Structure I
Amino acid sequence: MRIGIDFDNTLISYDQVFLAAARERGLVSSEFTGNKQAVRDAIRLLPDGEAAWQRLQGHVYGKGINGAVMFEGVDAFLRRCRTAGYEVVIVSHKTEFGHEDPDRVNLRDAALQWMEARGLFAADDYGLRRANVYFEATRAEKLRRIAALACAYFIDDLEEVLADPDFPAGVNRILFGACGSSRQFEACSDWQQIAEAVIDV
């Protein structure tokens, strides 16, 4: 069985990195708390807020990525997939460079280095294959990749990806970070629920 997983905000959590970087840049107060979405919403209210948000994204997904962490439960999920002999692929809509990143850090290289540093490619640990990581320039290309890989399941944090009319038929869709279900996909609030939906079936 082949299981596809989105990368940004599905496998990797940037919440604390966004908060710390926004505080450092004076985009939010030192007392401000909240996840990535709360930080984004606050910054977009500022004058020139959209550009400031894009600059912050360029930093976090590039130079700042080392401060990001795996979501709780991802490690156990990946190890269980390895033990069961399931193939895990990462398919991410990720440009090479941030639109507002003056350092021009290659975001795809930064993501691969983050995965390497955390042992995701270690055969005796998580067991992912570097060749099974795909970065696509557009959402349409991401959907075509998922179809070409013939994933049994695909896990993503964005409802608009899973609900896209061009999402490949026959792939079980798991929405991460939400509760409930729809006719199109099952929603799981955490990775324990995902394991129950994908592995414990």
Structure II
Amino acid sequence: MRTLLGLDTRVLYTILIGLVAAGRLFELRIAGRNYRALLARGGVEVGSGHYRWMVLLHTAFLIDCPLEVWLFDRPFIPALAAVMLVLAILAAALRWWVIVTLDGRWTTRIVCLPGVGPVTGGPYRFLRHPNYLAVIVEMFALPLIHTAWHTAILFSVLNAVILRVRIRAEEAALSRLSDYGAAFADRPRLVPGGR
């Protein structure tokens, strides 16, 4: 058993994941409010078939992080934990930058407003999908704070599968209902300087 600040690191890690889960619940409240408002403004939802799988994935991820640490007695490596914690904090900051930038248009579902141009400010000046980059980094970094490497690998792969479907659905709908293609033609999807 390794301790930090006089407490078992597994307990501290479980508390951290609990705080992340509470943050997700808060975000879901914002997303739900925005979803209803967008539909009332004539928004069109697309790609809803994969949504339940995405919710299940994210829920299972938050359960599996501490579960792997406790069941397999994963070690706590301070240097790795510090780097991964910084990455997780940066991912959370990026997600909140997205939420603030999109304002009432941010939701966990894909809802497009026909004829309304895409948001091109904030992190969207650099990437087409900064929120998904935040999710990718978080799914890799959060488990590795306490060396839950099975969770990091498994959920990163599953997330990649869901994001592949989601990004295609989102980009197709935005291209059909707005000038998304022209607005983002020169911006990479997920990595600055990439494709």
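None of the figures in this text is laboratory data; all of them are computed from the coordinates on show. Every value quoted in this text rests on a predicted model; they were computed, and no experiment measured them. Cβ atoms are built from the backbone, for glycine too; each structure is taken alone.
Given structures I, II, which gives the highest value for FRET efficiency 1/(1 + (r/R0)^6) of positions 45 and 77 (r between Cβ atoms, R0 = 35 Å, to 0.05)?
The structure with the largest value is I.
For structures I, II, which has the highest computed value of distance in nm of label points 7 Å out along Cα→Cβ at positions 29 and 93?
The structure with the largest value is I.
Looking at relative contact order in percent (Cα under 8 Å, 6 or more apart), point out which structure of I, II has the largest value.
That would be structure II.
Given a value of -11000 for helix-only ellipticity at 222 nm (-39500 (n - 2.57) for each DSSP H run of 4 or more, over all residues; to 500), calculated from one of I, II, which structure does it belong to?
So the calculation was done on I.
Here Cα extents along the principal axes in Å has been calculated and equals 48, 38, 30, so which of I, II was it run on?
Derived from the structure labelled I.
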